[in-house]
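K.L.:
Take a look at the structures listed below.
What follows draws every value from the coordinates through simple rules; no lab data is involved. None of the values given here were measured: they were computed from a predicted structure. Cβ atoms are built from the backbone, for glycine too; each structure is taken alone.
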Structure I
């Protein structure tokens, strides 16, 4: 039986997954993985069985590696900016 992960390691994994989820250039993928990460860790937080917490943690570690690969590919082939995304304001430079 494996030891349950510490609270610090769970928080570090959570932060890494959020950071990786935010790195997707596609709005739909980015929002989906943010919601999924939050729900996974909320489930982990509510779980009382240490073996189940360890299993969820190990599954999330594997998911993080796949998420990182997916984010890199998405950044390479990201599409256009959608209308629902916050648009970056471009300042007009004056040549006066």
Structure II
């Protein structure tokens, strides 16, 4: 994913001082408490909000492990509370 992030910045010809962020869609099945039942086949994904913004220069010029660490941190911070908060927000703002 970090390589794709770099490639996207390059393809879009982003200026070095332009802010960039990455939004990931993660599987929430094993992150919910209690866990979803074995064999559950419904939707259980969560689009996590960007964990921050970084300059295009940082993603392109720093070692690849910099971008990898940002992705890993974002995934690690997406636990039960964050997922349930997102669900609550979606329910509260959905169109009727």
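K.L.:
Given that helix-only ellipticity at 222 nm (-39500 (n - 2.57) for each DSSP H run of 4 or more, over all residues; to 500), derived from a single structure, equals -22500, which label among I, II identifies that structure?
P.N.:
Going label by label, the one that fits is I.
K.L.:
Comparing relative contact order in percent (Cα under 8 Å, 6 or more apart) across I, II, which is largest?
P.N.:
That would be structure I.
K.L.:
Given structures I, II, which gives the highest value for mean count of other Cβ atoms within 10 Å over residues 33-40?
P.N.:
That would be structure I.
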